[in-house]
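Enquirer: Quick heads-up: structures coming right below.
Only the coordinates and a few stated rules stand behind these numbers; no lab work does. Here the structure is a predicted model, which is why all the values come from computation and not from measurement. Cβ atoms are built from the backbone, for glycine too; each structure is taken alone.
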Structure P
Amino acid sequence: MGEGVTEGPLTLEELQLATRNRGMPLEGLRYDITPTGIHYLLIHFDIPEFDASSWRLEIGGNVERPLSLSLDDIRSRPATAMPVTMECAGNGRARLFPRPISNPWLYEAVGTAEWTGTPLAEFVAEAEPRDDTVELVFTGADHGVQGDVEQDYQRSLTVEDATRPEVLLAYEMNGRPLEPQHGAPLRLLVPGWYGMTSVKWLTRVEAVTEPFEGYQQAVSYRYQRDEDDPGERVRRMRVRALMTPPGYPDFPGRRRFVVAGEVTIRGRAWSGEAEVTRVEVGIDDEWRDADLEPPVGEFAWRGWSCRWDATPGEHLLSCRATDATGTTQPVEQPWNYQGMGNNLVQTVPVTVLGSA
């Protein structure tokens, strides 16, 4: 969604996006499963209307047996429910300098919900893609203009990625039917990938014989050095840890205050590439290992905690995660033109008071 960069204050366009979308307050990290009302949300165009009685999912293109499915057809299949951590690829964009102009996320564009649906692979197999099929293109009902291109929101996956057993046609979130802003009546759910892949308001799945070159894949959601760089596609979530800011905040700056003594620092960590194997907590740039909790699910974050003997004065807390591939979050800013995949370590200034 990059539309240029700026070194100035927030633009009117960014403010409009910020009021339409929302991040998860970081105190929400205390929940294994993020309540629906505080799960992060990004909507590209408008929330589309739909008529449940006439809604269909069409699966076609380069297939032997095109399918036209009602929501009841999909819900009648055996259901799978799983907790999945989902993060926006632009999370952390607003902390870049110069700042890419788009939704000005800080740290909060993440959440973990329990999603219910049925595996996409079952329906793909029934449609029988022909041997020369290379990708499946997913079309949502949200429609608009971006980069001077009128479009439905579309993304694609290779047949191999799309038919992994964890990829769902999801119709429930946290035990209830999808709410309009989260893709009702049906959305794609692709665990491990940044959220732009999980197309909402899904209406069509099309098998194609050439790689998809639509706007949201060939132009947007790419790691670019500059505007002219074609870049690389954004795919799986980079390894990341976030802490629940300790103590209590001031208003409006949200600087943290805690009372001297033993403080437990807590948070969550995740990676779309492999299991998180280590979390470190920095206290004034001195790193120590945190204790890890079991993951909430195979594709969901895991909790961590670290005890800190807080002494009066000004301190800087930070955290970083490492996954099973050996990849650790960077401590230097990984800038790119669209502001994608910014997993720079989180820092939290804290004032420790001598007494309550």
Structure Q
Amino acid sequence: MTPGAGIEFRNVTKRYGGADAPLVVKGVDLVVPKGTLTTILGPSGCGKTTLLRMIAGLDAPTSGQILIDGQDVTTLGPAERNVSMVFQSYALFPHMSVLDNVSYGLVVSGVGKDEAAQRARAAMESVGLTGYDTRSPSELSGGQQQRVAVARSLVLEPSVMLFDEPLSNLDARLRRSMREEIRALQQRLKLTVAYVTHDQSEALAVSDQIVVMTAGLIAQAGTPQEMYEQPASEFVAGFMGEAMVFAGEAQADGTVRLGPLAVASRRPVAAGPVKVAVRPEAWQVVPAPAGGDGTLTGTLVKQAYLGSLVELTVATELGEIFVVSSDVHRTWRTGEALGLRLGERSVSVVAGGA
């Protein structure tokens, strides 16, 4: 057992069908520390929802072990695990009131009606639903229905809470407020949470740890800052926000050349060809130089004003480069000459080297 682990996967595989069927999950090792929130990200079909279903006991692993709070639950069914799951569809009972929906799990597990109602109201209060006892789900907004689903899970006082794309049915503004509520709730109650989403900005906002999956494997796991600023591969760099990948040359002293630019690698690299991922906000726009090293010159070919920032496309010897600038008050003119420099942040060597 890994000390302090809320959820632990040990070399877990999963296939649907016979021995000849392909593996959907291919030998995953993963630890979700107790009392933290881990987000599982990845493209459709990468195995992220299968991972969640195996934690819940809805799917059994083909091989490997799953532990919750140090207990091996690999062969236990959903009812034998202290786990609650919030589904994308909310899965509320339309013919029941909010109070009955929230207390349902307690009632069917044998808790008395009065105690169940008392505990349900406490859970509803924690998600801002006090006074909604007699409402039916059809009378609630999408955000309120989401809160009912969360309260119904919370009332069972689970060791682990699972969220499967919980905000995908909400509009952008409500999605932002709900993710803040879920994060605040998780931190206040010190819940162990595994949270599946396809939205990388959502993952960055709520997570202690982010796990990016591809083709049934974990491509990389780390803190939001590590995943964004130090992606380990071209795939992760592209999946965790926008990034352009350039061919570079690592020098013996550890610096990497991108045309006239020199950048420092954050990890050891062997001299030779490498690939470098650069995020749009890493570029610094400066006046076009008359010449000299350290600045990439180019021509502004496209611009788009987005209120709080400006998107620029600059044609250079490295190709067209996408740049994001916060200098919204400047007048940008298509065709003007610009200089580009690179800061140290949001620049990563993602292939090549040692």
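Enquirer: P, Q: which one has distance in nm of label points 7 Å out along Cα→Cβ at positions 155 and 323, as calculated, at 1.5?
Expert: Structure P accounts for this read-out.
Enquirer: Out of P, Q, choose the structure whose coordinates give semi-axes √(5λ) of the Cα gyration tensor in Å, for residues 91-258 alone equal to 32, 22, 15 when calculated.
Expert: P
Enquirer: Comparing Rg/Rh (Cα atoms, Kirkwood Rh), for residues 171-250 alone across P, Q, which is largest?
Expert: Max of Rg/Rh (Cα atoms, Kirkwood Rh), for residues 171-250 alone: P.
Enquirer: Further question on the same structure: Consider the structures P, Q: one of them gives -2000 for helix-only ellipticity at 222 nm (-39500 (n - 2.57) for each DSSP H run of 4 or more, over all residues; to 500) as calculated from the coordinates. Say which.
Expert: P
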